[in-house]
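Asker: Listed after this line are the structures, all set down as structure tokens.
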Structure 1
Amino acid sequence: MDFRIKLPKVRVSSPAQVGLRTLATGTERAETWAHELRARTEPLFARIYGLRRRMATAAVSIFAIWLFVHVMLGANGMVVYRTKRAEYQGLQKEIDHLQNENAQYSQQIDELKTDPKRIEKEAREQFHYARPGEVVYVSPEPRSVEPPVTHSASK
């Protein structure tokens, strides 16, 4: 087993002049690196700057196409809106029809409650009631005529 303790090496700081000299030489290298980088990237930035109008037009066109598709086919788009509107109009027609039918039934109920002629008419038609001395004739329901069953081959 090794029980030695490793201590970090102590670094002796250099005098101030050596640090300034190192900084000065590093600055020259950094400046040359920045100039080289700028020289390499300047044509790219110039080209991008020249294409800025085309890129903006393309971005606006893509946005307009996306917006059109979203408005037409989205969750609340025109296609869905039109189907919902047609369904709404159909339901409104059905509601109007049912309200008219309900009004007719209410009118019939009121007539059956108050109008003696209407009450008499319904009693005669539905229950075959008659006044004293009258005879009620009820015609038999017509028989349905079935075609004769033949087993001959049809041509």
Structure 2
Amino acid sequence: MNAQAARGSTLDAGAGGLIVTILLTGIASEVVWEIWARLITPLWVGGPLEPAALVQSVFGLSDRATAEIIHLFVGLIAYPIGYIFIARPLAKAIFPFLPWWIVALGYGVGLWIFALYIMAHLIAGLPAFLGFIPLTWASLIGHLLFALAGGAVVKARLG
């Protein structure tokens, strides 16, 4: 039996193993995102990426801490679940020849579109993709790095 078969599929991982995979995926992704958003992006665009500010705009929150918690939950739990249960299975069904990292990059682009078009533009009323300012491109890179980090964890744990 090869290593991939020994690890099993997403659904064969067992609830405990799957929960650990989701959490490890979210932690790795969030660490990479935070390094990019708060440490590297300011050197490029003059300020950090502020997803909590977007959450505040979308939900009309005045409390920054609540917005940070919402964003953290999405990055730690919701997006990893979306990758494991939606993006990977769809990619395997439609494009089974694609390597994991292309699937992860595609997921990252999808997250970026969701954040800057659907949430920022359609819901919060900001310009689409923030008008394609430098922060837009920093956000794209951040979402790509986020998804690559998470994809690498999922690949290592689930094959």
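Asker: For which of the structures 1, 2 does the calculation of mean count of other Cβ atoms within 10 Å over residues 97-104 return 15.4?
Answerer: Numbers: 1: 10.0; 2: 15.4.
Label of the originating structure: 2.
Asker: If semi-axes √(5λ) of the Cα gyration tensor in Å is calculated from each of 1, 2, which structure is the one that comes out at 105, 29, 27?
Answerer: 1
Asker: Shifting gears a bit: State the single structure among 1, 2 that was used to calculate FRET efficiency 1/(1 + (r/R0)^6) of positions 49 and 113 (r between Cβ atoms, R0 = 41 Å, to 0.05), giving 1.00.
Answerer: Values: 1: 0.00; 2: 1.00.
Going through each structure in turn, the value belongs to 2.
Asker: Identify which of structures 1, 2 gives the largest calculated value of mean count of other Cβ atoms within 10 Å over residues 65-72.
Answerer: Ranking 1, 2 on mean count of other Cβ atoms within 10 Å over residues 65-72, first place is 2.
Asker: Suppose helix-only ellipticity at 222 nm (-39500 (n - 2.57) for each DSSP H run of 4 or more, over all residues; to 500) works out to -24500; of 1, 2, which structure was it derived from? Can you show the working numbers first?
Answerer: On the way: 1: -24500; 2: -19000.
The structure behind it is 1.
Coordinate-derived values only; no laboratory data. Source: prediction; values computed, not measured. Cβ atoms are built from the backbone, for glycine too; each structure is taken alone.
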